[in-house]
Structure 1
Amino acid sequence: MNTDDQVRRVAIGADHGSFDSKELLKKYLEAGGYKVVDVGTFNSTEKVDYPDFAVAVSKKVVSGECERGIMLDAAGIGSSMVCNKVHGIRAALCWSPQTITNSREHNNANVLTMGTAQHKPEEICTMAALWLKTRFEGGRHWPRINKMMSLERD
């Protein structure tokens, strides 16, 4: 996994209900200079299961192909739960600028999940941009992150 906290590549995924928001976010991030790896879904008409895409986003992050990942579904809850089942992932469901910055500064989240039913597409874009730019503070937070990640080894 990336240790310099510099984000260049972002994995992105969504279920069918969040497809339109994903497409808008993808264009927004690409315009901001990020390389976006889209794991799907690729249309809004075919019903799909969000866990399939949440796992795909997470695998892109843990493999190192992408430094961070973003997963969208209606509430963001299910995707967060699924992502956190993947070894090495610290997914955070965020809904405000405060939760965005906390997830990065204190928890070193490497996957962001958001609920598109709760936010306008523009809010999704601005929150994702803030999340990608926010750096982990390290320091006093490292022991907590290490405790969190040690649960995967037990």
Structure 2
Amino acid sequence: MALDQSFVGRSYPPSAPYEVGREKIREFAEAVGDANPAYLDPEAAKAFGHPDVIAPPTFVFSITYKAAGVVIQDPQLGLDYSRVVHGDQKFAYRRPVRAGDRLTVTSTIEAIKSLAGNDILDIRGEVHDEAGEHVVTAWTKLVARAAEEA
């Protein structure tokens, strides 16, 4: 059953603050194989003009995807998560994510489409620091595959 188009534009309350830690940034950088010193060494990050280590660009996905859980789990939306695959991801940064940031994410359903029986859900995550400054916008595209016919 197709997702309800009336959900387009619906925003959900901001997530609880997530405190970005140096160790989490280091672990992520190592996991993706990126040895950029700005991700690993506070002094190197300062030499690049940052107050502390910064996170690789895709680091914020873990925060925004978790925050999108309020959309995914909304029973009124009716998304069958067992059929969902991750379709696409993109980011638009105002500034890098830094160790010590306390970030919240507000998730909004930006689009719902139906294509060949598949539901395509676009979620925009607006990430702000604790001062309310915009840090990054993340767009996540989820595809709920059509149910197999018996």
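Listing for the model above:
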item	result
With FRET efficiency 1/(1 + (r/R0)^6) of positions 47 and 111 (r between Cβ atoms, R0 = 25 Å, to 0.05) derived as 0.60, matching label from 1, 2	1
Highest-scoring label, criterion being FRET efficiency 1/(1 + (r/R0)^6) of positions 7 and 127 (r between Cβ atoms, R0 = 25 Å, to 0.05), among 1, 2	1
Comparison of 1, 2 - label where relative contact order in percent (Cα under 8 Å, 6 or more apart) is highest	2
Highest-scoring label, criterion being FRET efficiency 1/(1 + (r/R0)^6) of positions 23 and 135 (r between Cβ atoms, R0 = 30 Å, to 0.05), among 1, 2	2
Which entry (1, 2) yields the derived value -0.48, -1.14 for log10 I(q)/I(0) by the Debye sum over Cα atoms at q = 0.11, 0.20 Å⁻¹	2
Origin of the value -5000, where helix-only ellipticity at 222 nm (-39500 (n - 2.57) for each DSSP H run of 4 or more, over all residues; to 500) was derived from one of 1, 2	2
Origin of the derived value 3.1 (distance in nm of label points 7 Å out along Cα→Cβ at positions 87 and 119; candidates 1, 2)	1
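Values quoted throughout were computed directly from the atomic coordinates according to the rules given, and no laboratory measurement underlies them. Note that the coordinates shown come from a computational prediction; the quantities given were computed from them, not determined experimentally. Cβ atoms are built from the backbone, for glycine too; each structure is taken alone.
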